Structure P
Amino acid sequence: MADNKLVEIKNLSKRFETLSVLDDISIDVLRGENLVVFGRSGQGKSVLLKCIIGLMHPDAGKIYIKGNDISLLSMKELNGLRKDIGFLFQGSALYDSMTVRENLEFPLQKHFPDKPQKEIDEKVLNTLELVSLEDAIDKMPSELSGGMKKRIGLARSIITDPELMLYDEPTTGLDPITTKEISELIINLQKKLNMTSIVVTHDLICAEIIADRAIFLRDAKIAYEGNITELTNSADPFLRNFFSHELVKE
């Protein structure tokens with residue numbers, strides 16, 4: 001695999017009984033790139049992310065991350081690779097019974113069990129500063145707004161200094177102002193930490209801020225690929241209808 005390709009997906013297919021959600025999908029993701037994945041609900045966007053991180057197994061095809069065929073890795077090797085991958089789940093997926101501090105400590109303790117507590121404390125505080133929420137360190141998730149939960153979820157995702165970030169609908173349920181703030185935070189962190197990102201979204205505000213390139217999944221295939229302006233201004237009736245609908249929702 002070429003050095004500039006962090007992720008290479010070759011002929012990936014995934015079915016659920018009679019439903020094909022990914023059919024012979026091939027995608028290269030370059031280092032430092034923000035790739036946005038569009039598509040209607042049920043079109044395989046989240047399945048694609050789960051296959052990349054190894055939470056789901058494709059029925060056919062290969063996924064290479066940093067040159068590693070993930071299907072050939074042992075569980076120990078896969079978990080080692082996952083240190084370099086951050087995943088921001090749609091609902092932030094914070095542990096309700098843990099404070100913000102404890103939520104951020106958890107991945108460090110899991111992946112770096114020998115790290116001294118002093119270093120963990122410093123890393124937690126420094127990461128919270130990146131998302132401008134250091135004052136929330138001892139709050140419970142129930143005390144946070146939706147936008148704050150997204151920021152804390154993002155902080156937890158980047159605390160292991162991942163090379164690759166996977167975002168599943170990072171702005172769902174947020175108002176337009178908060179959506180813009182979270183999107184700008186994503187792009188700022190990408191530049192500051194030199195991360196590569198794959199972002200599943202239907203949100204045009206988010207996509208227009210962060211996308212270097214965008215693809216559109218339709219009927220289990222990559223139907224369109226290009227920059228975000230080309231997609232949103234496409235003369236294709238299906239795309240025009242999709243994006244005009246999203247603009248109305250905003």
Structure Q
Amino acid sequence: MTAPCPLTSFPADGCAVVVGAGGGLGAALAEALAASGRFSAVHALRRADLDLEDEASIAAAAARLDAPPRLVIVATGLLHGQGVAPEKALRAVDPAALLKSYAINAVGPALVAKHFTPLFPRAGKAVFAALSARVGSLGDNRLGGWHGYRASKAALNMLLRNVAIELARTRPEAVCLALHPGTVDTGLSAPFQAAVPGERLFTAAFSAARLLEVIDHRGPEDSGGVFDWADKPVPW
């Protein structure tokens with residue numbers, strides 16, 4: 001059993017929000033946040049509550065919060081399904097699939113930031129975090145392929161950097177982070193797990209606990225950065 005992160009860097013007020021709580025990692029994050037006892041409430045939002053491709057639903061979900069959020073985590077991602085699959089070569093690139101990847105992996109989280117971060121308290125730590133991926137790193141790309149997923153996660157990283165800069169102007173103690181959870185044993189990674197060594201395939205509970213430790217540890221000086229589950233920077 002993974003011990004819950006106490007999240008002691010956060011003021012003991014406000015709520016926490018997990019977008020994508022219907023997925024394996026999102027559910028584990030929501031469970032760990034509830035176990036921490038640090039927040040007035042933990043809102044575990046699923047697609048029925050908030051659709052990343054419907055801005056009105058995002059705005060409505062933000063309006064329903066019962067307290068200012070101290071932590072918002074977007075734990076969503078699209079790698080395969082819904083007409084999308086990782087491309088092994090440029091000839092496999094499909095415009096509709098590219099747009100779908102951008103809609104879920106980049107545009108959706110940016111819209112969540114648009115509607116939720118203005119609700120952050122003006123003082124004290126507050127964090128907006130979204131799941132990115134190491135394959136979204138330009139500096140770490142040695143294999144190519146997976147064009148839509150790589151490009152949309154790289155776009156997410158840039159959007160989060162912009163959010164960090166804007167947040168700092170009005171909420172200097174706020175933090176915006178892109179997080180790489182490692183390879184987690186969920187439906188997203190299931191078709192690709194055969195090539196992953198057993199010790200590098202994480203349970204959702206393990207990854208959630210490690211990501212919350214990163215969130216607890218990082219401060220305004222780290223805002224706009226990309227960090228992995230081991231609290232190490234991921235190159236741009």
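Rule-based calculations on the coordinates, nothing more; no lab input. Since the model is a prediction, treat every value here as computed from it, not as a measurement.
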Given structures P, Q, which gives the highest value for percent of Cα pairs over 21 Å apart?
-> P
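Comparing mean projected area of the Cα convex hull in nm², for residues 30-77 alone across P, Q, which is largest? Could the numbers behind the result be given before it?
Details: P: 4.3; Q: 3.6.
Structure P gives the largest value of mean projected area of the Cα convex hull in nm², for residues 30-77 alone among P, Q.
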If log10 I(q)/I(0) by the Debye sum over Cα atoms at q = 0.18, 0.30, 0.36 Å⁻¹, for residues 54-93 alone comes out at -0.58, -1.14, -1.30 when worked out from the coordinates, which of P, Q was used?
-> P
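Suppose you compute semi-axes √(5λ) of the Cα gyration tensor in Å, for residues 166-205 alone for every structure in P, Q: which one lands on 34, 9, 8?
Q
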